[in-house]
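The next part holds the structures, each set out as structure tokens.
Derivation of every value follows stated rules applied to the coordinates shown; laboratory data play no part. Source: prediction; values computed, not measured. Cβ atoms are built from the backbone, for glycine too; each structure is taken alone.
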Structure 1
Amino acid sequence: MPNQTNLLQHPAMLTIREGIRRDLWLKLAVGVLLLASGFALALFFYQKHSLLAVLGLGLALPGAWFLRDYLQRHKVEDDLLWQTLHRRPQQIVWVYTQEEQLMPLGLHLMDRGMLFVMLLDGSELTLALPAKKLRLASHFLHRLLPNAAFGFSEERRQQFVDNPALLVKD
């Protein structure tokens, strides 16, 4: 088995770090946008149209939730996936990727990918990555996690639902 300390300094970790950072910034942007637009809507319509003011407050609440979540874990090192990879990699039992092509009206606009990391306790961590980087991240995690299962199949999905420990290789 390769030295785990060297693997955690692998260049592919930069790809995972950037994916986590992008998720954090997206969470911040959506939170600020929802909070600002919700309060603006509530302030603008609070005297004339109370229903729209309530709708504005309804927009502001998820924005506040996103901001609270971002402020609690605003560093990449605070992210659950990052901590699991660094501190508890033995908790990861199954990793698979999914690539999607965005093609409205048959026009290829972009590719995007998702990395799914399934844990021993039955929970799931996901990370959006550029489709070009999925293979790099998957190969890296394959070396980092020799006891985890890789790739999607219905059989593995059913094993994970039944008992995640069934996916651990000896």
Structure 2
Amino acid sequence: MTTKTFFRYEINYFFEFRDYFNNITIENEMYTYIVKGDYIYTYGLSGYTKTKLGLGIHIIKVLNVEYDKNYINEIERRKSYSSLEEIKNKYMDEDVTFITSFDSMDNEDINTFYSLYKRKKDLEEDLSSIEKSRFSYKDGKKVAQGLRELNDSLLKEYMKRNGEINNTSK
């Protein structure tokens, strides 16, 4: 894969999604992405991200909460890693939003994230190798489980909004 550039952002051959103007990595281990209108949507091990393309900065990241806690930055090939704290410090508060559920996302965002999730083939194979990794994460099992839980949350929200779950409360 060659590097793909979207104004100030790039996806490099390591499957990192970066803001090269600010020298910060927004997604360190990206699986798939799609560009829709003025936004790029990404899906990776750290979660789901919606990023505005163009002059203004607006990033919404739905987090795999275990990813940042268990990432080992000291590994030689990971020099470009940007923690959530570094991302927060690089942008103004109104430019970046970190959330842990899909409740506040609109239907278009949910549908787009769902399509990214469906595009990723062999996810369990990737998560299995992360679980077995002794050197890449402090606890690979927690990282993999965190993404599974986030994906389950996305699927439930998608089904609820698309009428596949009866949403009546008693």
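Some points to look at:
- Structure (1, 2) behind the derived value 3.1 of distance in nm of label points 7 Å out along Cα→Cβ at positions 112 and 144: 2
- Computing Cα extents along the principal axes in Å across structures 1, 2 gives 67, 41, 35 for structure 1.
- Top of 1, 2 by Kirkwood radius over Cα pairs in Å, for residues 16-103 alone, largest first: 1
- Parent structure of the calculated result 22, given that relative contact order in percent (Cα under 8 Å, 6 or more apart) is the read-out and 1, 2 the choices: 1
- Among candidates 1, 2, the computation of helix-only ellipticity at 222 nm (-39500 (n - 2.57) for each DSSP H run of 4 or more, over all residues; to 500) that gave -10500 used structure 2.
- Structures 1, 2 were shown, and distance in nm of label points 7 Å out along Cα→Cβ at positions 72 and 96 at 3.0 was computed from 1.
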